[in-house]
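So, here's a batch of structures to check.
Each value in this text was obtained by applying a stated rule to the coordinates, not by laboratory testing. Note that this is a predicted model, so its numbers are computed, not measured. Cβ atoms are built from the backbone, for glycine too; each structure is taken alone.
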Structure P
Amino acid sequence: MLFDELLPWQVAEALRVLGHRASWVGNDADGAPARGSSDEVVLTHARSTNQIVLTSNLDMILLCEEQEESVVWIDAYGRQFKRDEMALLVFREAADWESRLAAANGPVCLRALRTRTDTLTLEAAGKLVRRRMRTIEARKRRKARRKPLGPLLEEDPAGSP
């Protein structure tokens, strides 16, 4: 497993202690891509080292769909995971994820929610991500419209209108 830079590297390190083959973006000792590397570089590295990317990055999910690479999507669905919540989720589910990926007939997306993991086709994951991105953009537009524009005429600091 290769944790992208949005996920806590400490969880990947703890998985290693438990015997899992895990690394993270920015782990120089493993030759992993540097923090700030593009999604393409991260995915290429994961492919070359036979690792699966764990991510919460919606763009990475779309890239995995495009390049037909399996991915584990940590989906907080509106509320970010705290580090300890993330650790519990990954520790609880890692063995199941590995067996699901091994049993899959081709690339899949494992969508890990707080209480369950769903196995999705990459196409279904891509549709869900695009719908989520549209919802996020619509929410941003609504929020921007509600922002007060401020006074139309502001007083000159020197006191003249």
Structure Q
Amino acid sequence: MLRDPALIPLSHQHQHALALCVRIDRALRSGDTDLASLQAEVARLFEQEIRYHFDAEERVLFPAAENLPDLREIVQELSREHVVLRAAAARAVQGQMTRSDLEAFVSQLSEHIRREERQLFEGMQKHLSPEELVRLGAAVDADFGASGLPGASCEIGPRR
């Protein structure tokens, strides 16, 4: 299903996080053992984008999705995954991740993103009207603006 414009900013952030996962995975597979630089990259993207993304999902997206019976369980799973991923990012900030921690982080984050895209976003697009999605997108955009998210990766453009 084509992504609704209201959710595209979040999907763009997903692409950024998946790119991080690919970079880390490739580095680890190539034998790159510079764990400090890999952790620094995790910490940087988490600080610049992922933490804002998680917060907006929890404040805006998840409450809307929880009102849809088909999506309650996935929202609960995704919320629990946020806790695990935040803890991993905190270990990266402290330089405490091992190679296996980084491998687990890559796996967890990429699976989390795929679940959001394939189950949460698809379900929301199926059950919410275009007008509801526009309101939801505006609320996510306002949340990002109020949070101090740096950069323009989440600005919602005009509806086509």
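With respect to relative contact order in percent (Cα under 8 Å, 6 or more apart), the largest value across structures P, Q is given by Q. Work out which structure the value 3.2 belongs to, where distance in nm of label points 7 Å out along Cα→Cβ at positions 84 and 108 was derived from one of P, Q. Corresponding structure: P. With helix-only ellipticity at 222 nm (-39500 (n - 2.57) for each DSSP H run of 4 or more, over all residues; to 500) derived from the coordinates and found to be -15000, which of P, Q does the value describe? Going through each structure in turn, the value belongs to P.
Which of P, Q yields 17.5 for Kirkwood radius over Cα pairs in Å, as computed? Of the structures listed, the value fits P. Structures P, Q were shown, and mean projected area of the Cα convex hull in nm², for residues 28-67 alone at 3.8 was computed from Q.
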